[in-house]
Structure I
Amino acid sequence: MSTCLIVGASRGIGLELVRQYAADGQRVIATYRKGSDGAALGALGARTIELDVLQEGFAATLERQLGGEALDLAIIVAGVAGPRSAQLSAPLRADFDRVMRTNVLASMQLIPVLAEPLAAGHGKLAVISSKMGSIGNTTDASSWLYRASKAALNSVLKAASTELGGRGIVCMALHPGWVRTDMGGAGATLAVEESVASMRRVIAAATRSHNGRFLNYNGEQLEW
């Protein structure tokens, strides 16, 4: 039985990842931010860990909870959209800090903690990024704070892959598509079930040749 860790599983993509992996008989460890979310994850069969990535010392808390257990897969889902802007409007300092701390700093604090458990399980590491973080594909300035955070997350993943790849860990950034979740909105083109099922196929098929890549939910390679 494989063991997978989903960081940020309270809702949306994270919750659906837990649902699908657990339904397939995987052992799932799921983190959630608010106490009321834990029961739903537990009902799906996941081992739950309460974790707020904005709290000081959260990565050390997760490390203690994992207790050195080997991981076959870790997916960092936790993220926020921040203010939606259609043009170059300066973000408030509080918004900048919240978006960057959640979307970038949290992964930078988590990845070193996950390195040993993933190496022990010859596992895979995925971060949920966004095509909006692709510098090469940027054609407008909408939601530029979110774009900047996902571009930074991509850089974090790529840098981590240069070290972790040598330890047998396959690292990848994934664009989930435009998904109908609280973040994506009701007008999005993809059902969360379809997005997650597709990303799971991409993750399962990934080999060492995929280390350090930025991939669409259908497996297509994206431009950084």
Structure II
Amino acid sequence: MSKQTLVIGLGQFGMSLARALGQHGSEVLAVDTNPVHIHEIAPHVADAVIMDAMDEAALATLAPSRRDTCVCAIGGDNREGSIIVTALLKQLGAPHIIARATDELHARILRLVGAHEVINPEQNYGERLAIRLAWRNVVNVMPLGGNLVLTEINAPESFWGRTLAELGLPKQFKVIVSTVRHETEAGMEAEIPNPHLPLKRGDILMLIGSETDVRRLTERV
């Protein structure tokens, strides 16, 4: 059964989120006050509704308590609205509320009024971009919680022609290679790494380890 997600606020972030969720098979109900945004998202989601989500009675008709996740994606130009909508979702029994924040104060308030999870897309992207620019060979970085990160790196030249067994990355750098992506006739494909298969130019390694250990690896290879 598809997960049901309520997305409130169809700015750039909310629009992208709702469209991607729909592509991944989630049953999305998208809400915004702007008819243009509703018209744009409608082909990509299960349902799209023009509504002021700050109207408690109107919001209640969407049955937040029956949605797997409710996302308050209202932009930073309406902080008051995002706080009110998050509080209403909590009062209406939404089981899991994700709210978008613009800064730490906004994030603290959103948690106080009921958000189970708070995100700051601009800050998160900025931090990930900084790592990609500062570290060598890094393609992408995803925080896993605590100090652990999932990091995609281009296999450096010193790895070409050598196997993971030979490199001994867990022992030498305390990182684990979870996946190797490489070019095939059908495009890039990912597979569980064979420790005895030589790496080659163009391979992308997905590493799991602490931020400190992964950075140490990228600086030494």
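All of the numbers you see were taken from the coordinates with simple rules; none came from a lab. Please read these numbers as outputs of a predicted model, since none were measured by experiment. Cβ atoms are built from the backbone, for glycine too; each structure is taken alone.
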**Study point:** Which entry (I, II) yields the derived value 18 for relative contact order in percent (Cα under 8 Å, 6 or more apart)
**Key:** I
**Study point:** Comparison of I, II - label where distance in nm of label points 7 Å out along Cα→Cβ at positions 13 and 165 is highest
**Key:** II
Practice item. Using the calculated result 2.7 for distance in nm of label points 7 Å out along Cα→Cβ at positions 37 and 189, pick out the matching structure from I, II. Key: I
Study note, to complete from the structure: Calculated from one of I, II, FRET efficiency 1/(1 + (r/R0)^6) of positions 29 and 93 (r between Cβ atoms, R0 = 25 Å, to 0.05) reads 0.15, and the structure in question is I
**Study point:** Structure responsible for 64, 28, 26, with Cα extents along the principal axes in Å, for residues 45-172 alone calculated and labels I, II on offer
**Key:** II
Check your understanding: Hey, helix-only ellipticity at 222 nm (-39500 (n - 2.57) for each DSSP H run of 4 or more, over all residues; to 500) derived from one of I, II reads -12000; which structure?
Key -> I
**Study point:** Read-out mean count of other Cβ atoms within 10 Å over residues 117-124, computed value 19.4, structure in I, II
**Key:** I
Study note, to complete from the structure: Computing distance in nm of label points 7 Å out along Cα→Cβ at positions 21 and 133 for each of I, II, the value 1.8 comes from structure I
Exercise for review: Identify the structure, out of I, II, from whose coordinates Cα extents along the principal axes in Å was calculated to give 48, 40, 33.
Suggested key: I
